[in-house]
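Novice: Quick heads-up: structures coming right below.
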Structure 1
Amino acid sequence: MNLNLRNAIIHNVSGNTQDQLEDTIVDAIQNGEEKMLPGLGVLFEVIWKNSSEEEKKEMLTVLESGLK
């Protein structure tokens, strides 16, 4: 992924409220468009980098369960 795209995505959502962030995520998932996947990936990267080891393990458990 181009670093400029990553920075643009972060810039576009910086300062958003939790409700706005949720709307962005829900809209991207419901829309189902491939072009939204990089944005969701960047948001997940931010979540991952700012999570504790315990939170990461919990996310991995949820992910593993959802992929079964």
Structure 2
Amino acid sequence: MSAVKIIKVLGTSEESFHDATQEAVREASQTIEDIKGVEVEDQTASVEDGEITQYKTTVEVAFPVKHGEE
């Protein structure tokens, strides 16, 4: 039996929600080993003068809990 830890990460992009999601996973993977999945929880955007200027995606990142040295 294994346990999975889940954290929330916010990714941003000036291009798209997809790129914001990719950025969240890319950044999380720099400090989290063995990411097994993500779930998009929320998508928002910043708007200026009627145009989207920044896409924001909040994702839940899932990875296994490790005990001691393995």
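Only the coordinates and a few stated rules stand behind these numbers; no lab work does. The shown structure was predicted, so the numbers you read here are calculated from the model rather than taken from an experiment. Cβ atoms are built from the backbone, for glycine too; each structure is taken alone.
Novice: Match the computed value -24000 of helix-only ellipticity at 222 nm (-39500 (n - 2.57) for each DSSP H run of 4 or more, over all residues; to 500) to one of the structures 1, 2, and report its label.
Specialist: 1
Novice: So, one more: Comparing Rg/Rh (Cα atoms, Kirkwood Rh) across 1, 2, which structure shows the greatest value?
Specialist: If we compare Rg/Rh (Cα atoms, Kirkwood Rh) over 1, 2, the biggest value is for 2.
Novice: Which structure, out of 1, 2, was mean count of other Cβ atoms within 10 Å over residues 12-19 derived from, given a value of 9.5?
Specialist: 1
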